[in-house]
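Below, each structure is written out as structure tokens.
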Structure I
Amino acid sequence: MKKFDYENSIGFVVYSASKMMQKAFDLELRDKIGINLAQSKVIFALYMQSGPTQRELADKIGIESPTLVPIIDKLEEDGYVKRKPDANDRRIKRIYTTPKTDSLWDSMMECAGQIRKISTKDLSDQEIKSALGVVKKITENLTEHLGDAVSDSKKIRD
């Protein structure tokens, strides 16, 4: 039987850490402010680009447009986002945050800070800086390798 050393595979270790951080952040968001990870990704994306279309927003966070609809519906119901008709084409709806979102953003940043604190416990500032540098370099290498296949993927992924 062929074996693979998962514990020493950079891809597996980075993937596992990413999934664990997402799970921890999702639980922290749910417990502290009553939103989930998917909703937080929408809010993050809207703070990066105000007023995208639903398709643009779905592309930005790396999900299909129909999957995004119930997420936006819930955020709109809770008063965090608002759909407005496009100035040039009323069939197109653009999505914006509301003033209520600012307090949500602050709470999201507190949750993110808590998970960052937990995940980097017992790591020195230099170890954190080094880890960030390594992961960024891996991302650059893969982006260069993939070229056009990722030219539009400055996306927030699951």
Structure II
Amino acid sequence: MIRPNATDHPHGTLVPWMAVALAERGVRRFPPGRVNPRIVEYNGHTNLVGYDDKISWCSSFVNWCMARAGMRGTGSALARSWLEWGRPLAQPVYGCIAVLTREDPTSWKGHVGFYLRHDDAHVHLFGGNQLGAVRELAYPVASVIAYRWPHVE
């Protein structure tokens, strides 16, 4: 049974970074020997300035989207850097930042993307470096460690 999708926003506002993110659908890592300049641009919004598309770039994509929407990101390429950004949400809302664990829950490794919806088993995120592309992908609900929303200025 699919739970109702989160469509309300914490402050009754639009989610401008989602329009930015969704417009990037289909951007993907190039094969070895070639570099996608768009992903290099994403990396330029983190501490990975100048890096190619062969490294983990999920946080770079989220930082780039937030910057394009006029919001401050973390400036870090680490997915878990988003755990210290904004404010925590007890329940997800459309467009919030979802931070996931990878492998060992105590590891520094993780994944980050924009929340779309969930069902009993999976959370659906829109993000970068999801199977090497900007796309929607489902992850186990148990891998979510936080949902975050920007501080209201």
Structure III
Amino acid sequence: MILSLLVCGKCKPGPETDLLRDYLSRAKKAGRSLGVSDVLCREISPKTGTSNQQIGALALRASSADTRRIVLDETGKQMTSQQLAKTLNQWREQGVAEICLLVGPADGWSADVRRQADIMLGFGKLTWPHKLAQIMAAEQIYRAISILVGSPYHREGSK
């Protein structure tokens, strides 16, 4: 199974990109025992002035039709990390080849992308900077895998 993070724009060198890649690297290493073959970040880089509809079409073409899509959206469902891990595990057990988390453009995803989402996921009602949303998505991928392998990284309920 492949887990991917699809982002709009280039991941420019810097501390944010380093942190993003660190979480994805940790997830790949931790996920081996679950049959996770790769965890990666894929970029779509639309030109300035590209319409939201065109960006959505690029995103949908970047993943195959049988990919499970988790679309990050401000109106998306609120889930706990445990619920996300459970969902990823169910898809893994069903033999899903790829799961893709889509972090959208500044103006959000087009209606086409939203319609083709398996899950619309929200990170709360606050507005997050694009780069931080990418890092948070990468961290949640790592956290979900950590939960599934029984790693002490996720300490739910501890105070």
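I have 15.2 for mean count of other Cβ atoms within 10 Å over residues 95-102, calculated from one of the structures I, II, III. Which structure is it?
Going through each structure in turn, the value belongs to I.
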Which of I, II, III yields -4500 [helix-only ellipticity at 222 nm (-39500 (n - 2.57) for each DSSP H run of 4 or more, over all residues; to 500), calculated]: II
Computed 5, 21, 25, 28, 18, 3 for P(r) over Cα pairs in 5 Å bins from 0, in percent, for residues 55-102 alone - originating structure among I, II, III: I
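Throughout, read-outs are computed from the coordinates displayed, never taken from laboratory work. Note that the structure is a prediction, hence the values are computed from the model and not measured. Cβ atoms are built from the backbone, for glycine too; each structure is taken alone.
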